[in-house]
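Scrolling down, you'll hit the structures one after another.
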Structure I
């Protein structure tokens, strides 16, 4: 039986299980509304390292270690690791997880990287190429600011549409039925379908308003998901985007209404959930590769485990810009990948 579904989706013959996961965040994230749910909160955002980039590498390494320990899996038992980050040539990944010596396939989808890595991981297991894989991604506020905007020392002013890059790393151990049996415990959740997004570019050029840049891509993927799966918004307890923030959320809801779907009741955004908009000065919310990853690990999977939710559509969003494209006056294309995750 074909596992392809519609134009852009995949429905595995057998579900792929999230055996366990690990999340580690920085101090600001630890002070937010989800602070008590993360596995580890750093005492400072340097994590004992000499640079911001080394700190982000440490985040990835620690997140993988946490996930492996919780899943009762040794690195030697993992067939592949799918990993990525926001920095040039994925250096946080290269220097962070090299010590594990797990065959690596690097992925990049900007802030949608968590969704991309999970999608590729599920396909690999569903295709019979592995029984266990690890998916991990990270971001760091200071390293991202230096990479894409201004070094912290510059002290630039941030507009209200700007989001705050989450300092955090999230890792997930995925497995098939045999891996689940060997695990001997209840998995955190199961992944039963995916919709792969396409690049959508509305010509927006404001890198300080990435929520608006990414919302059209989220709308495109979401509409395609509904068509491919023959589903409606009410079929999900939550439809969860990665880091659209307050501005992008409004744009997405308006775009979906134009397409004939009202998602206002089901929609939730990781970037809005991770920070307290009243007490933490993060403007439109959180963003970054780590935003959706740590929120999925610490909060979303917990809701599924406790049966508060039975079925969600998890859809990390990414703004595909670089220093080069921005400096050359290019627009900011977006992309989003969706995964059906069930309790």
Structure II
């Protein structure tokens, strides 16, 4: 191992995945271990915060040991420890933050807190080593829908965001209403492949004076009203057509704003990030639009779209290089805003 190599141990526990990874020089993944709780939370129709926190406590040591073992390293080889400290479920975040602080303190390693959404953006650096900021990024997840300019490593400017529901949240609520269950995003995506995306016309919100902001609450309500009306009148509901039509409305809203923003602000690269970045219709819609507009399109593999620690280690690498260090008072910040990370440099 060359002396100049920077080896970051990343820890992620913001929701229902307990994850640890080792990333070399910000872009080479040496290990990426994820312990998912999806099967457990499916029983409840969504994530139960208390259960998630307890499972993180059970799994955190195991995933870190496995990540180091798969990388062929020990803690003595690690340059710094990076950990998600927000946003997310406060109890879940606390498990990862406490573990990272303990390791950093015991081994006298630098501690670097990472914004979860910055991690999603940096997932693209893992597979697209030629990608460099600045670029436009569409971030779509269960809790966030943002249009962001990544001006430089660690520097973000938000130019559009959701005013209500995030896209992923809307997917979950519609999936639950139509009987597909949890997690909603993958189930809607699968059902939509058998449906007609133009079978039903659902509305898209446009916000005066904020052309790049999103709103999915009205769309969600329109879908729920359609379901209720059909049930009250005894009409049959085509789940596949409804899923395809709903998904089409979401994808159109996301793609149209991303492409328009790239053209207005002069960016030739659009980067997709977040859990909903795994959605096949969204990926294809953005790919087709970028080809028409002669824009470059980047997106991560599905394993790096969902919550994982490799993306946190990648983001942590660039924070570490910038001189960002956190103290032993680092705490979980469940509502942490992008660009408002507390740091010392």
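Values in this text are rule-based calculations from the coordinates and carry no lab data. The structure presented is a predicted model; accordingly, all values stated were derived computationally and were not measured. Cβ atoms are built from the backbone, for glycine too; each structure is taken alone.
Which of the displayed structures (I, II) returns the greatest value of mean count of other Cβ atoms within 10 Å over residues 181-188 on calculation?
Numbers: I: 14.2; II: 21.2.
Going through I, II one by one, mean count of other Cβ atoms within 10 Å over residues 181-188 peaks for structure II.
In this comparison of I, II, the computed figure 66, 46, 32 for Cα extents along the principal axes in Å is attributed to II. Which one of I, II has helix-only ellipticity at 222 nm (-39500 (n - 2.57) for each DSSP H run of 4 or more, over all residues; to 500), as calculated from the coordinates, equal to -14500? The read-out comes from structure II.
Given that FRET efficiency 1/(1 + (r/R0)^6) of positions 93 and 221 (r between Cβ atoms, R0 = 35 Å, to 0.05), derived from a single structure, equals 0.90, which label among I, II identifies that structure? Matching structure: I.
Assign the value -0.56, -0.65, -1.32, calculated as log10 I(q)/I(0) by the Debye sum over Cα atoms at q = 0.11, 0.12, 0.23 Å⁻¹, for residues 141-260 alone, to the correct structure from I, II. Don't skip to the end; give the middle numbers.
On the way: I: -0.56, -0.65, -1.32; II: -0.38, -0.45, -1.32.
Attributed to the structure labelled I.
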